[in-house]
Structure P
Amino acid sequence: MGIYSCIGKTLEEVRDSLYTGRSGIVLDPVRKEMGYRSGLTGYVERPVLKGLLDRRSRIMLPEQGEYAYMATLQALQQAGMDDAYLHEHEVGILYGNDSSAKPVIEATDIMREKKDNMLIGSASVFQTLNSTVTMNLATIFKLKGVNFTISAACASGSHAIGLGYHFIKTGLQDCIITGGAQEINEYSMATFDALSAFSVHESEPQKASRPFDRSRDGLIPSGGGATVILESLESAQKRGATILGEVIGYGFSSNGEHISNPTVSGPVRSLEKALLDAGMNAADIDYINAHATSTPAGDASEAKAIYSVFGDGNVPVSSTKSMTGHECWMAGASEVVYSMLMMQHGFLAPNINFENPDEDSAKLNIVKTTTEKNINVILSNSFGFGGTNSSLVIRKWSK
């Protein structure tokens, strides 16, 4: 695994943030100057790539590609896959990404001002495409396997892992780099803000993301990059890899209703499919990392869906978005990393800022404070605009 997020740039930093309940949310004055209704955002520091990548590779990468590159470097190192291994084996890449706003705007601004498209530059096209992350990383790491981008709104990263699981399960690939990336520049989230989707609790940024809490008033945009390397058991064992866990269930569905309003039935079908694919009952799940973004309607519908499937089983639930904000296209992958870190280190991260439940969240076992717990099976939910739903079940590896 690898992670580059607002709560840490390494697995160790992120683990500590999860354990202590540290938020990565700030108030960005640039957004307020631009006319944003809400200036809240997760703060993600841009990496310094000089010395890591040659100039040509650097200018091809947009912001989210830089984050994905850093996360993938970490993951490859942990997986024990060096350049020689990637050269000799057919390793693929499936990555979630659903926008590349800043390069498009910058190229358009040059055209409008200079009236000369030759001034845009030869690297711009490779930054502007939605497939920018996979095309760049496949080139940088010289990957020879499957190579495409999953664009599925805020479920993109989760679906990337689910599809990677199926490619390996059906024998089409032995190893795939999966994950999700999200740009967090001031241009990327203006259209979300235009929906009045963001929290306006600007006076206390770190308390603004309040999943499941009665006083929640909207999400906080965030981003970064998260990578999860999937490999067949035979391949991993053959090369003596350290196995962290195994994907055992992937459920998906489409709401088939409103383009942005959530439903209960769609997530219920996704949850039920994931459990069926995993061959498990609701009682077998030790922890649910909820999609809950801190919006009034979204959190309520997910709480209803979880209760519909899990009932009074008392399974612990938390939304790490209370600390990170909503990492959008990255979230489905980063939340698998967050959940896996909890599994590795035997604790449940808190749903910070959860003080007053509403009638739906009161029925769930929301984790309010860091709790020591042995976790064997986790479930991670991701939902997105257009009614796309993804649920992943992952089990701790034991020989």
Structure Q
Amino acid sequence: MPERSTIPKLLDCLDQRYLLATLAELCQIPTQVPLGPEIFMEPDDPKLVHYVQRVLRPKIQALGINHITDVPRNQLVVRLGDGSSGATLLVMVYTPTQHHNLMEEPFSGKVGTAAPWGYDEPCAFGQGAGQNKSHQAIMLTVLKLLTEQVVPLRGTLYFAINNEGRSSHRCSTEILKALPAKPDFGILLTRTNQAISLGNRGRVDVNVTVRGKATHSSAPSQGLSAIEGANQVLNRLRNVPLEGEHPLLGKRHALAYQLTFEPMAPHTLPEVARIRVDRRLLPGDDPEQAAADMAKAIGELRPYQVTVERGEYMLPALVDPAHPGVTAMRAAHQQMLGKAPQTFYGQGTFDAGGPCAAGVPSVMYGVGGGVFPLGVDFVPISHAVNVAKVMVHTIVSLLS
């Protein structure tokens, strides 16, 4: 069993050339959610099927790893370790790319300086570089090191390829169902600028549909413009009850972030308005109740017909900073980077709330870089190397 004092020697064998080559290759492969009103991506979208089954699976198999489990929703789980200690760790990376939609040359995979954006060092460019491609390359490099160096893990490492692109926890639920036992701790690799996210607010989409009657814009009295109905709904959102706040996660909010009309015809007042509202959730909030509160605040809108439906949701996440998994990550980061990691509680929403709600304390950690949310995406190579080293240190510390 390797002692912690041997970890620096182990890290001398980390294949940084493989990491960079893999990252550059993955950055050239599209996995993006298309622009438009449909913000979700199905796990069996042809792009993701190709990416998981024709790109990532062969790379895992090329490392000589035989314990690969197929999980519903086009997902994979890799297992390492003999399990004799009973300790278990789940590490997940995600495939759909949801941001940096307006960057030029999104799939170049080029390596160059990002000095114009504050990183005067070698960086890999590509849509999804920071959100997921770097973390896939990192974990492939970590798996390569652990297998080539025959590192004996007495615990069990589960590494999952997660295809969540619907802003829900369905993919994580399937992964947890596929495991023989509940993991002790989870690490979700995503962009955190080398800080540890200990929690975040949740979110439920509330979908509001307003129906009127289409008419030509020259004769508005002959119809019922959905534009005016939508305006009334937006005004009534101010009445949604949002009292209280969490000392770490902050406040609730209810904000419309998408508004579309049908039909979109020349000089025509539309018949239907569709409004998608982001309602942020705090611990203890019920997504169904949040939607019901919004329906009550909107109320009757006669002569319009209005429907209010709960859409997809993600739950809040909150992890005890004294959890042994967090302690191991802090120690690993301190050892590898020479300073304690920053911790934070995010205002955004991610998948950590799903495993947390299922009894698997889960944090987020990863690289930095990129101009969020629409601009150029890149990852500093130094960040990718640092995170890979921290992950090796954490895995060995917890499982061997």
Structure R
Amino acid sequence: MKRVVITGIGIYSCIGKNLDDVKNSLYNGQSGIGLDQKRKDNGYRSGLTGMLERPNLKKQLSRRQRIGMPEQAEYAYLATLEALLNARIDLDFLEKNNVGVLYGNDSSAAPVIEANDILREKMDTTLIGSGAIFKSMNSTVTMNLSTIFKLKGINFTISGACASGSHSIGMAYLLIKNGLQDQVICGGAQEVNMYAMGAFDAIGAFSVREMDPIGASRPFDRDRDGLVPSGGAATVILESLESAQKRGAKIYGEVIGYGFSSNGDHISKPDVRGPVRSLEMSLQQSGILANEVDYINAHATSTPLGDQNEARAIYQVFGSKPYVSSTKSMTGHECWMAGASEVVYSLLMMNDSFIAPNINLENPDEDSVKLNIPTKCTEAKIDTFLSNSFGFGGTNSSLVIRKFK
């Protein structure tokens, strides 16, 4: 079995368009949440969202390359570009090696709606445009990244709800560990347009604290009233240790465990037993004890039941020792991206020895009060962290990552 290390990371999120900006936001507890008036004008119950500027890629990509890219693929391209740069992997290397791509993505709503609007109005499919099919498929991110970067290894999309980004890293880890790949570009991407979020708003999943957007995402707080949607993209490059050392690559961390489970219960209501199985499996696979985990980046989305059950699961497995925080207090819930972005956030914290604050935690509930949740930026040495991601349908993923030794 091969050791699996992280040699490149990249990010495009509402708290920063690159690693340096994101690290500063994490350190300073800076929120990226705002109010989108367009959503309110179109009948949304909540107009809260992570505020994200759509990039202009005209100078970087040809029209032929751009025409099949929806917004989440654009974010993923920029995150991957940054990750490849700091991994010191260039196009010549990608041409000569069988580098794979696994990316988490579970929707491409806007292109589907836009194409059907044209069809309904014009009654002519030829007016939909040649790029619509590539934009509208769930595999849009991997198909675009694989063609732009000329990738020749494994190539498919992980569709696992809000655990998609985490599962992509876990599956890449297993492929490399078992010698089937040497390098895999993995991550998660999430569109943030209005069309992608309407069904979530319809079931009352979102916070309505619109008078205080920065204070709306409140993981573990007694007064939380729902999540705040967000998005962007995060890329994590996994590589076998032998390959990384041969290239002289910088190593950000080592993936040592991947736990997963299914609740096998309600389609949208989380439970405790499923996450506990995922957590225990991640520890078993990593070969470490619970007290060796220094920090847990919780899934905690700021929903009443979800945060409560995760707090119970964490306490059952880890007790009160490790630091626990949810970076979603600043970013909102980045959905398909979250499992990957939260690994990036945690790696930045591990390598700079700090824990980002769980902002907006003013009144911990009866379960979260048992956990060690910092509300201010805390200087701390992190040798090993765990990142949780859970999704609709009861899919759970837990990743254990440690400093390279």
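Values in this text are rule-based calculations from the coordinates and carry no lab data. On a predicted model such as this, the values are computed, not experimentally measured, just so you know. Cβ atoms are built from the backbone, for glycine too; each structure is taken alone.
Brief remarks follow.
- Source structure of the calculated read-out (distance in nm of label points 7 Å out along Cα→Cβ at positions 118 and 374, 7.0) within P, Q, R: P.
- Mean projected area of the Cα convex hull in nm², for residues 94-197 alone from the coordinates reads 7.9; which among P, Q, R: P
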